[in-house]
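Read-outs throughout are calculated quantities, based only on the coordinates presented, and are distinct from any laboratory measurement. On a predicted model such as this, the values are computed, not experimentally measured, just so you know. Cβ atoms are built from the backbone, for glycine too; each structure is taken alone.
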Structure 1
Amino acid sequence: MASNAPTQSEYIQHHLQNLVVGFHPENGFGIAHGAAEAKAMGFWALHIDSLFWAILLGSLFCWLFKKAADNITTGVPGKLQNFVEMIVEFADGSVKETFQGKSDLIGPLALTIFVWVFLMNLMDLVPVDLIPRITEAMGIPYMKVVPTTDVNMTLGMSLSVFALIIFYSIKIKGVSGFAAELALQPFSSDNKIIKILFIPVNLLLEGVGLIAKPISLALRLFGNLYAGELIFILIALLPWGIQWALSVPWAIFHILVIVLQAFIFMMLTIVYLSMAHEHH
């Protein structure tokens with residue numbers, strides 16, 4: 001191995017480092033060269049690679065589905081139309097089976113979540129060295145191509161779902177009804193004094209359950225995809241022949257994880273919004 005070749009630890013750290021842009025206290029605005037500089041840039045730093053791939057894949061999703069809609073036919077459908085109709089029917093069926101309320105938003109939201117998360121997860125099957133080597137030749141030091149291995153991305157999506165949960169909870173139940181849902185259950189009593197004494201306990205229990213929804217959504221998706229990416233990186237450190245012997249079976253298995261995590265994120269979103277539409 002050449003003397004300037006990275007060690008195994010440096011190789012892993014390089015592939016797990018995002019392309020971060022922000023304001024450094026000492027170096028000013030620019031790209032972070034390493035985890036230490038990225039940390040020093042603080043909360044307002046942007047992960048350019050995660051944002052780029054997420055927007056690109058979201059645009060690909062919109063373009064494909066618009067193309068299918070523009071070329072729709074009542075006769076013999078083409079392959080793209082068949083594919084799109086199958087996914088739309090799948091998302092629509094999942095909503096009908098799970099969502100008990102009435103909303104024109106839930107169906108398109110479920111479809112968008114499933115396809116978008118699936119496409120972002122699918123990038124985990126791209127060889128770990130392919131795109132980083134191309135971007136390094138272009139002078140870009142880091143490039144993570146799987147947005148869902150960035151906890152900032154998964155937490156951002158889950159917080160968007162959380163905002164919808166709060167919005168619909170207040171819209172359907174009203175402010176007083178939503179507050180009562182948090183303060184007057186699961187413990188209650190016909191005695192007003194005891195009922196009042198239970199309010200802090202109920203707020204603690206229901207508050208934890210409410211906050212746990214976006215956190216669980218974000219960390220479940222992030223944890224599974226991050227672990228999968230890390231295994232691909234570790235396999236890439238092995239000799240070439242062993243790489244193929246291990247990476248192909250793992251990639252085949254990981255396809256299940258990719259689809260399953262997109263499905264779980266979609267289904268939990270539907271369930272949480274269905275609960276927000278319920279009257280208690």
Structure 2
Amino acid sequence: MVTSTHFLVFTDMDGSLLDHYTYSFEPAKPLLLALEQHHIPVIPVSSKTKAELHHIQHELNNSHPFIIENGAAIYMPKQYFQHQPNDTFEDDDFWVKAFVEPRETWQKLIAHLSEEFGNSFKTFEQIGIDGIIEMTQLDHDAAVRASQRQFGEPVAWYGTEHQKQKFIQALTEVGAHVLHGGRFMHVSGNCNKGLALKWLTEQYEHFDDSSSFSTIAVGDSQNDRAMLEQADEAVIIRSPVHAPPAITKQHNVYLSNAMGPEGWVEGITHILSSHHILKQTH
């Protein structure tokens with residue numbers, strides 16, 4: 001018997017909770033503390049790696065699950081739920097649900113296309129740490145964390161648009177999925193942030209059957225669309241560099257006026273104040 005409703009906040013990081021330019025979340029700190037006090041988990045959902053998100057989790061003082069590499073896997077701290085969820089494996093201090101094959105699978109598929117397209121692209125593995133630093137402006141430690149992909153391979157494209165479409169088609173025909181990010185194409189399996197949100201929400205419901213869970217998704221980019229569509233309520237953050245993602249969802253969608261973490265605070269506060277959980281601030 002359901003006796004209460006709990007909220008779960010699934011949030012994109014870069015451009016949403018983190019400022020697009022500075023990666024700061026300073027404006028969101030008071031709200032993050034308030035959400036923790038209200039027992040509302042904030043669950044990072046990102047294209048970032050486990051190493052990157054684990055580092056950010058420490059900075060956020062966040063001990064909740066997190067979702068890596070655009071929904072490829074969910075990392076849940078051990079003992080977070082009463083017992084290990086089905087179809088998961090152990091990795092250090094985490095239980096892990098993986099939705100796709102490991103990185104090596106996709107690297108092999110890409111390697112088969114090197115003869116035909118080799119001058120047109122370079123993979124993360126090929127450009128190395130120095131190349132990642134040059135292309136992303138990350139510092140050395142951050143570039144090392146970014147390089148530690150587990151479930152996919154980023155590809156920098158240098159060829160023509162026509163060649164790129166042929167490259168994507170060739171990968172698709174052998175079972176890969178290609179997602180366009182800001183600087184790279186991400187080659188992996190059939191996963192997305194929405195599927196990961198759905199699976200993790202089901203775990204909360206399974207381990208607490210006296211409660212119902214309402215989901216809020218926050219994002220600013222096209223790779224957030226599946227998550228924004230899947231959630232009960234969506235917050236779209238305005239971006240300084242691109243238009244808001246187009247979603248088909250008509251109701252329970254909030255488009256922020258502010259950008260980055262200021263927009264994040266605006267949107268979350270708007271939704272939770274409408275449920276009388278937080279007071280609307282002006």
Structure 3
Amino acid sequence: MIIDTHHHFWKYNPVDFAWINDDMANIRRNFLPADLQQTITETQVTGVVSVQARQCLEETGWLLKMASENGFIKGIVGWVPLAAGNIQTVLDQYSAFDLLKGVRHVVQAETDPDFILGKDFNHGVNLLAKYNLVYDILIYEHQLPNTIRFVDQHPNQIFVLNHIAKPRIKENKLNPWQKHIFELSQRENVYCKISGMVTEADFTAWTVEQLQPYVNVVLESFGPQRLMFGSDWPVCLVATTYKNWVEMVKSQISALSKTEQQLILYQNATKVYRL
């Protein structure tokens with residue numbers, strides 16, 4: 001059994017999805033639950049966690065509706081206005097939805113390098129533990145130092161790092177990413193998704209051997225007890241197939257014990273996201 005902790009749905013339009021450039025043209029189309037349900041039949045994936053792709057409450061409501069209608073969607077990571085003055089009211093409203101397991105903000109897209117340390121944003125994050133909501137961290141590797149400072153403000157909050165913090169795989173650079181990942185991993189309230197790696201490499205020229213050192217770093221840093229599988233479908237399709245990514249992750253953790261593999265493939269996800 002495998003839980004895919006990271007994928008997206010969207011109805012494509014060039015405004016909301018302007019980040020999908022010409023090199024990613026094959027994902028300029030709709031991706032909906034029926035598409036993913038058909039895709040996972042080729043694998044051992046039995047359940048998924050849907051993650052927001054647009055920063056609006058409409059997105060959160062849309063994901064919740066699809067999750068309520070599709071049993072294989074076990075939960076969602078939505079978006080809420082964490083820095084807004086009415087965030088408490090918003091969280092009270094959404095606390096009625098058990099399928100809302102966490103929230104995420106696209107910090108990687110913020111032009112202010114200190115956004116993640118902002119007072120209002122951190123006030124909102126500080127409320128999440130009260131509602132048993134995970135916070136998913138989406139950043140680039142150069143944002144890791146401030147992310148460590150951010151995490152240290154919230155010792156009782158569960159965090160899940162997306163896409164191993166997007167290291168410079170295309171350049172085959174391990175440091176300073178490796179140093180910062182090890183430092184972040186010392187915070188036991190931080191988990192990490194093995195996801196989003198092929199799209200940080202060359203879409204057409206990446207190799208399994210190229211990715212292995214990065215997998216090794218997160219294995220050594222977080223250990224099997226704080227890692228989980230994610231596909232980043234449909235974004236991953238610009239560089240690989242869903243089935244290939246599943247098989248590649250399984251092969252890269254194959255040296256671990258069966259118990260440790262199960263932690264990464266589904267048990268950690270079930271625990272962290274309360275599936």
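Some notes on this structure:
- Structure with the greatest value (metric mean count of other Cβ atoms within 10 Å over residues 39-46, set 1, 2, 3): 2
- For -0.66, -1.15, -1.26 (log10 I(q)/I(0) by the Debye sum over Cα atoms at q = 0.12, 0.21, 0.23 Å⁻¹, for residues 15-134 alone, calculated) the corresponding structure among 1, 2, 3: 1
- Which entry (1, 2, 3) yields the derived value 78, 61, 37 for Cα extents along the principal axes in Å: 1
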